[in-house]
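Just so it is clear, none of the values below were taken in a lab; they were calculated from the coordinates. A quick note: this is a predicted structure, and the numbers were derived from the prediction, not measured.
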Structure 1
């Protein structure tokens, strides 16, 4: 691979912000005996970050890598208020349940690296991969000191995807993609561990004309049980099982 001149970029983006949405402000919800209350007093989240990267490409493929640091202030997250009991904002929380409320829980810092690469082995076969590592941590400050040093909920430390594309004929394309996520936590207290997951998807496309393509896709090819949530009393939620799709794509 003959790389292009390496480009090293560094920037400090203009600070961004996100106001709380209507669900966070006004819509409580319940899963099993776990109750999460809304909060009409939420302040907007504010984001600042730094990023630097480099990359190259050539006749056999391309690659890139980025290092980033982000700090999200006034982060809106579900903060655990307490266990079974009676609370002014929610009423009765039954045995085995937990009360949470959406709150501005200090700040979240994330330092990490992400990379991607593509390799063309021949005119009919391509490989690609994209790993990401993120060390994220909560600084609860005075608003949520119990969260300081913990990892944000639903945030895996390591993710990666890889794929291969084979074109055995001019009209036929076969694709296999694999996605991995390391373990993560379902709750702000880092007490409920969600298992790592490895999921494969497959897709076959056949070009009927220059603008029309027929495809067959199978998601979660090996029918893995991907855990997405867990309640205080042990109730688990899972992503969709194996499923197939047929379709027709038309480009205008």
Structure 2
């Protein structure tokens, strides 16, 4: 299962099914994190099918100086990793993400848990969050191989050098309206990695929305729920 399967087959077939079901030539597409990067690739290759594009905490420039994940992956023999393991275990990926901020994510978070032990609702929300974070599926080996080498190690997306099948991804082909949502305290996808989209996409209707939180907090915190969905909805409704 390669990125060609995910973009030219799965995303394309889903988009076509929605276009037919809704009777629309083009639909809105929202992509999150790695899914946002795949959405950029798809929108570049099939711009006529996307009416509005929303990206959330999406890496575009993978070589910004503050991108710790890239600094780690640069030293990984990706071919050996995939050839040895096959599909990349979700537990391995979780461990890697935790290692980027180990004291906060593997220690302080659970120390802070003692402050809400008497609040049943808050405790249930915390446990739901823990279950969601660690319920990570494996990643298809071949798709991971290309994503790690082309995007993280060689930064080909922003250079216009990514090939999906026999077609080249050119972010300049993204001419539909774009809303780029990023988290100001994101330790996985630094804001600069997302904001790089402004200078390389072809849209004349480009908007950025900054949320004062982290990579996970942008989805689950109470403030995020009050601020982010209304902002996305208002942007879409205006278009």
Structure 3
């Protein structure tokens, strides 16, 4: 499938099924076209981004099946936003390295599957995807990227980096209330996220100046409120980050990042 056509469908289709349709053919990139940037993704009316959507329920609420359904609904929207941001990057940076563009499209296929997995579980628990308001938090902070390096610093290394912890936390929450199907969904996504973080780290290293460290290059492409402290969950787990190829020093710096430190705001 041509990458531009895939990206246009994901970003501009007003039909969820079209956005999430599995790709059956190999990627081609013969017509990358002119750079295109959009302000908001086109979505079906029931998934239109609003200022205040539902947040993730607290751990103690997971005993209620409808609250677990809401959790899957919230996470389906997170995955859909990530998919749309990736489509945005393909359209906004047609001159990006061909290997990066094909690799990003492969990650998008994972994001399609993640969205479907969460949406299916949400529906099974009585909360069909699109039955609750959804926000655009991930889209809002990543659509302002000015380069491919901005993208890899922000979505793979902040949002997906934090999800290395969040997915393990949520697996425990689902398991505690006997919801093995929910636990299996986030467990599968956790393993995919290791590969996605590895993809971001690989391209950070390939695109940054040779004399710049991984940490300095990452920090240089983050803008407030995105910062190292946002790249982790409540319970920090180093092993998935090491598996993704981060150095131990890089991992330790993320662990040490203070969420309450606003000294970087001016930068």
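Matching task: 40, 11, 9 is the computed value of semi-axes √(5λ) of the Cα gyration tensor in Å, for residues 147-218 alone. Pick the structure from 1, 2, 3. Of the options listed, only 1 reproduces it. Ranked by relative contact order in percent (Cα under 8 Å, 6 or more apart), structures 1, 2, 3 are topped by 2, which has the highest value. Using helix-only ellipticity at 222 nm (-39500 (n - 2.57) for each DSSP H run of 4 or more, over all residues; to 500) as the calculated read-out, with -11500 as its value, let me know the right label among 1, 2, 3. The value was obtained from structure 2.
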